[in-house]
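Each structure below appears as structure tokens.
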Structure P
Amino acid sequence: MQEFYKKALLALIFLVVADALLACVLVYQSFLSLSLLPANDADARWQYNTYSDGDSGGTSTSRLHDSSRERLRFDFRITDQSRYPYAGAGLLLVDSKGKLVHVDWSKYQTVSFLAKCAPANSMFLVMSTFDKNFSRVGDFHTYRSPGTYFSCTPRGVPVSLDLNRFSQPDWWFVQMNLDLSRQSYTLDQVAKVLFGTSGTSPHNVDSYLEVSELTLHGRDYRYLIALGVAIAASCAGFATWFFLAHTRALTAALDLKMKKDLPLLAYRQLTLEPYKDKEKASVLRFIATNYTNPDLDLECVVNQTGANRNKVNEVLKTELDMTFTSYLNKLRLTEAARLLAEKSSATVAEIAYSVGYANVSYFNKLFKEEYCCTPKAFRTIANQQPPAASSPAETVKDTV
């Protein structure tokens, strides 16, 4: 059994290491990140556009600054000519033919970027997303436009926004004749990202906004679910293997032990012919035929056989390499093993009493130490084996 436990320990260590490596890979894969500047899809690219209040009679201006594809910068100036002055710049996703593209960002939870502006003020971020129930492709006034505010300074402010906590403008609900309570939205068909001024942005001042490191972040919990399933499956597989392999190993060990123990009973393994030493034969015969007596002890053997204590100990030590107590327990436990295998109707307690143990708990303890399993487990395993050999008493009769 020691060899089996070594193999089981090595298998468990391998399983733990494999699960740990798998966990590292899947947990890493579950963290999603998408850099939006520049657009990293080979089939789509960003089209930079500017917006202002000119279509409503205003004179505010917005102009894209000469910049790389790694950032978005626009210069703007807000005037007071419009009732709702506004300026901004956006990223419109189009394909290689200039056709509008809708992308699914629903698996992302946050957006982060570095925002620089002068003078320092609050700006607005909007993500226009197509709603199949109300929107018309390309008409952004019909798109849902969830957004939120963020702060910026000339030195730059790292910004991180929760994409699930954007708010939608009231004018869109009025325009679409919808109840204001229908605030839910999904970013599964985003077409445009817009950065613009807020109500607190300074008027009649030359200003700019620069956005860089624009990145979406999210978690794909399918990887974590897959990890949980993989770990559960590996644990279940190991437990099943351990149970079956342990049963086979224990069965083989018990079978081997019983084969080795039965010839040891009485004096079949004596190095001398028992008939040549009548005193020795008398000692062993008496023990083998009276081992079921719960009161049997060394003093009783001495009194009944006439041999002195030293002679009894010498016989057991020389011929069997055992003490009186260990040999007595060997006889009782081996007979108990035979009875457990052959008499399924007898209880463990009945068998314990029949082989000379008055205390069932003590019998269970000794039996487990001898056979590495409880009497009940032994009976289950032994029932799968061929019938056991004859009892110790029968062995003595046959030999004598």
Structure Q
Amino acid sequence: MKLYHKEYKMADRIIMKLPQDVFMHILLRLPVKLLLRFRCVSKSCYTLIQSSTFINIHLHRTTSSEDEYILFKRSFKEDVESYKGIFSFFSSHNDDGNLNSIFPDLDVPNMTSLYSIDYDKIIGPCHGLIAVMDSRSTILFNPSTRKYRLLPSSPFGIPKGYYRSIDSGGFGFDYVVNDYKVFRISDVYTEDRYGYPEEGERKVEVYEVGIDIWRELDHVDQDLPRLFWLTSSMYYNGAYHWITTLNHEDKLIILCFDMSTEIFRNINTPDTRQFSSGTCHSLMLLDECLSFMCHPYLGPEIDPTTDSIDIWMMKDYNVYESWTKKYTIRVLSIDESPLAVWKDSLLFFQGKSGYLMSYDFKSEEVKEWNLHGCQKSMRAIVYQESLVAIPRGSQSSTELQNM
């Protein structure tokens, strides 16, 4: 113990001789895994790496596509009504195009029901944090530090004789109050004497993570377009986005919920084709721009010689005229929505066999990867390493845990 303390003090003296900006530059080049270990080298290291200044500089450091990692969540059936969720982490720091595992697989906590296979979503990243959400639970998770927090459930009930349908939910950051927010959109309704639902009231509940408070919005537009949990959605540029249609109109839009103003607004979609088998629409991030994918439902009506997939990019956010068709590619066996675009070149999706598939925009190669899960259970998120801590909330809030 004395020897360790002596070495600890010696390392501290050596580090103190280095100019702080030089030492900080060295630390910024290290992966988070080494930074977490480096905190044990000396008191100076611990103080610097734990400081809000260093964490903020690390968050906004200059990065490239080589600094991108990808996280997959997939599920496996354990028994009749129970599923096991798995996180798998990958990088690709060489030119061989392979997925290289960077951590052992981890079990996803608090997500074991049927909802965790076909009724969940991964949202983010937001400062390196992601949310794993289903209609019952929300987990905030830092994939770099592998710390997580199960958020408390909404305390708001419904009147006797009413029912609640959770239509959607999301996660993002409010740059005005400097806090993360989780929200849920629900429909509270009654049933007529025949058991059919009657028109109800739309509710939006917001949870502010840092201060550990749930509240209901009092300015919800009751004509808000109808949302469904599995609707393609994503957090981007301070707002949460969904693809939906305007009420009483057959007009496709992107609905946005601004995390700071807590007001909904619309973005018009590009003028896209319609397919005889039915048309799917998905949101994605491409070249750091909000992008929109239009593809056909899989079915016997598809004609590979004429049908294709169109991918549009909005080069200037919220400027309709900036929609540009980026790619027109061949039809892929995408059942639902694509999973993610990695390094602006690989489009990942889950094939009908349950295995991970990819399409390379450059080589046009379709590839099957040795990663699988229950059909339609796979989710993916592209992230960069971050030291940002998950807010602990109040003293009575849920605890931060290691995964």
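Every number in this text was worked out from the coordinates using simple rules, so none of it is lab data. For clarity, every value in this text was computed on a predicted model and none was experimentally measured. Cβ atoms are built from the backbone, for glycine too; each structure is taken alone.
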Worksheet item: Can you tell which of P, Q yields 31, 23, 18 when semi-axes √(5λ) of the Cα gyration tensor in Å, for residues 126-357 alone is derived from it?
Response: Q
Response to the item:
Structures P, Q compared on mean projected area of the Cα convex hull in nm²: the greatest is P
Fill in: mean count of other Cβ atoms within 10 Å over residues 134-141 - highest-scoring structure of P, Q
Q
Response to the item:
Across P, Q, Cα Rg over 2.2 N^0.38 Å, for residues 38-165 alone reaches its greatest value in structure Q
Response to the item:
The highest value of FRET efficiency 1/(1 + (r/R0)^6) of positions 30 and 174 (r between Cβ atoms, R0 = 30 Å, to 0.05) among the shown structures P, Q is in Q
Worksheet, complete the sentence: For FRET efficiency 1/(1 + (r/R0)^6) of positions 214 and 382 (r between Cβ atoms, R0 = 25 Å, to 0.05), structure among P, Q ranking highest is Q
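Rank structures P, Q by distance in nm of label points 7 Å out along Cα→Cβ at positions 142 and 334 and report only the one at the top, that is, the highest.
Checked P, Q; max of distance in nm of label points 7 Å out along Cα→Cβ at positions 142 and 334 sits with P.
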Worksheet entry | Of the structures P, Q, the one that -3500 was derived from, the read-out being helix-only ellipticity at 222 nm (-39500 (n - 2.57) for each DSSP H run of 4 or more, over all residues; to 500) | Q
